[in-house]
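Before anything else, here is the set of structures, which you'll find just below.
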Structure 1
Amino acid sequence: MERFLFIEWDEVKLPGFDASGYKLVVGLVQVPFAPGYGLELDDNYFSKAVEATGWFIKV
């Protein structure tokens, strides 16, 4: 990119989300080629959150 000396990378970590597929390689962010931009959800984390708040999922 022209006229950029540097750019800041601020990785956000949220409970229940796994973004470990994202990598910085030679100053570029590699986004995984996967559904949902490569973000993985922790089903166990969200199941416990649903139970704790009284919500349910009807299938």
Structure 2
Amino acid sequence: MFGLFKKKSPLEKLQEQYKSCLEKAHKASHHDRKLSDNLMAEAEEIAKKIDALKIP
């Protein structure tokens, strides 16, 4: 209950986007390989941003 109004940090937002992209890529891989590859590339870009935030 105390975390109800807590704002998410930029790192947490990026981690959620990364997880979402990976899930979408996995689902798309069953029927559309090109879309899956594009989503994986987007996830890799987000991973680079996450790494940049973790290493100050």
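Compare Cα Rg over 2.2 N^0.38 Å across structures 1, 2 and report the one with the greatest value. Display every interim value, and only then the final one.
On the way: 1: 1.62; 2: 1.37.
Top value of Cα Rg over 2.2 N^0.38 Å goes to structure 1.
For the read-out FRET efficiency 1/(1 + (r/R0)^6) of positions 9 and 33 (r between Cβ atoms, R0 = 30 Å, to 0.05), a value of 0.95 was computed from one structure; give its label from 1, 2. Don't jump to the answer; show the numbers that get you there.
Working: 1: 0.95; 2: 0.30.
Derived from 1, not from the others.
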- Query: With relative contact order in percent (Cα under 8 Å, 6 or more apart) computed per structure, which member of 1, 2 shows the largest figure?
  - Reply: 2
- Which of 1, 2 yields -5500 for helix-only ellipticity at 222 nm (-39500 (n - 2.57) for each DSSP H run of 4 or more, over all residues; to 500), as computed? 1
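Every number in this text was worked out from the coordinates using simple rules, so none of it is lab data. None of the values given here were measured: they were computed from a predicted structure. Cβ atoms are built from the backbone, for glycine too; each structure is taken alone.
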